[in-house]
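Each in structure tokens, the structures are laid out below.
What follows is calculated from the coordinates using simple rules that are stated; it is not laboratory data. The structure displayed is predicted, hence computed values, not measured ones. Cβ atoms are built from the backbone, for glycine too; each structure is taken alone.
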Structure P
Amino acid sequence: MKELVEYVARAIATHPDDVKVTEEVDEEGYVVLKLEVHEDDKGKVIGRQGRVAQAMRVLLRVAAVKQDVRVTLEIV
């Protein structure tokens, strides 16, 4: 799932080398993916009214169901 988020973010970003995804597990068992991008790319990654970020979260949810885990995405 980490690779999926990184792939999508690199495709959108104008500074793909600055894309960084970290994976953590919180106390409730959720997998938390933190997406860090260049300051200029935050708007592109989030999208108008959050549509791109929401689409990435939907893709993550589908991948998480297949792996039987819970996942959230945070854009830092």
Structure Q
Amino acid sequence: MIQGNTFYSLRTGTYLNPNSTGQVLNNIIYNTKGGILVDRSTFTISGNAWGTPPNEFDIVLLAGTAFGPPYDLL
């Protein structure tokens, strides 16, 4: 679980490793190239905020990551 953190001025806010599962909840992520990078993993992503200056990309589903639940509402 990644919860209640502030990530800023980084290349990547969070990188979710292949074949891992969990939750990314209620974080503040800004001024990154990629806020949340999902690499063939399954995470619930909810309640996160994007600060200023903005990320280049907020949430990125990398090649090989399944589409649909839990990512269909993103």
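Assign the value -13000, calculated as helix-only ellipticity at 222 nm (-39500 (n - 2.57) for each DSSP H run of 4 or more, over all residues; to 500), to the correct structure from P, Q.
Values: P: -13000; Q: 0.
Label of the source structure: P.
In this comparison of P, Q, the computed figure 1.00 for FRET efficiency 1/(1 + (r/R0)^6) of positions 40 and 64 (r between Cβ atoms, R0 = 35 Å, to 0.05) is attributed to Q.
Thinking of P, Q, which structure, once Cα extents along the principal axes in Å is computed, gives back 29, 22, 20?
On the way: P: 33, 20, 18; Q: 29, 22, 20.
Going through each structure in turn, the value belongs to Q.
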